[in-house]
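Below you'll find the structures, each written out as structure tokens.
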Structure I
Amino acid sequence: MAHVKTASGFEADINEDALDDYRLVKAIRAAQEEPTAIVDVVGFVLGEDEDKLIDHLIATTGRASMESINAEVTEIFTQLGEAKKK
């Protein structure tokens, strides 16, 4: 498990084993072609914490925009990548 905390204050424990999933890679590829497919990426990465992210964004920004979700997911992947380098 990897613990992440984004600049906005969202915190979650990410099961790194879940990131080694072919379906996640397909979802990431789909999100690059069709931005609304980020929904599947968020589900794979956060699992049960998906709603926690949505609630956090609503509490901090007033809504869970696609832009803010993309920013959070990007930051989570960046942190996970940095953790692997250590």
Structure II
Amino acid sequence: MHATFTAEIMQDDIAVSIAHALAVANKRARALGIDVLHSLITVTQRSSKGDTFWRINYGPKDYIGRRGGDLIIEIDQSNASIIQELRGQ
């Protein structure tokens, strides 16, 4: 599937912010040995003391009956930098 980014999409601050955060998190996840293409990826927005963060979770697509093994990468929305990484047990 090929998508063209229109000017309207590029002006959507949330969409662009998520795209930046996901690109940074994907790069780090791959460096940590996560198979990004075969992961169930969820994105959650979190706020603390006026700052906003994207929490990106990488888990197995076949998660039923499995525990742990997830990777969570938290990204600062203001500059797309990694705040923290958490590994599930």
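Any read-out appearing in this document is the output of simple, stated calculations on the displayed coordinates, not a laboratory observation. Given the structure is predicted, the values throughout are model-derived calculations rather than measurements. Cβ atoms are built from the backbone, for glycine too; each structure is taken alone.
If you rank structures I, II by mean count of other Cβ atoms within 10 Å over residues 18-25, which sits at the top with the largest value?
Details: I: 11.9; II: 18.5.
If we compare mean count of other Cβ atoms within 10 Å over residues 18-25 over I, II, the biggest value is for II.
So log10 I(q)/I(0) by the Debye sum over Cα atoms at q = 0.13 Å⁻¹, computed for just one structure, reads -0.38; which one of I, II is that? Display every interim value, and only then the final one.
Details: I: -0.38; II: -0.47.
Corresponding structure: I.
Of the structures labelled I, II, one was used to calculate helix-only ellipticity at 222 nm (-39500 (n - 2.57) for each DSSP H run of 4 or more, over all residues; to 500), giving -19500. Name it. Walk me through the numbers on the way to the answer.
Details: I: -19500; II: -8000.
The structure behind it is I.
Matching task: 23 is the computed value of relative contact order in percent (Cα under 8 Å, 6 or more apart). Pick the structure from I, II. Mind showing how you got there, number by number?
Values: I: 27; II: 23.
For relative contact order in percent (Cα under 8 Å, 6 or more apart), the value 23 is produced by structure II.
By the measure FRET efficiency 1/(1 + (r/R0)^6) of positions 10 and 58 (r between Cβ atoms, R0 = 30 Å, to 0.05), tell me the structure among I, II with the highest figure.
On the way: I: 1.00; II: 0.70.
Comparing I, II by FRET efficiency 1/(1 + (r/R0)^6) of positions 10 and 58 (r between Cβ atoms, R0 = 30 Å, to 0.05), the maximum is at I.
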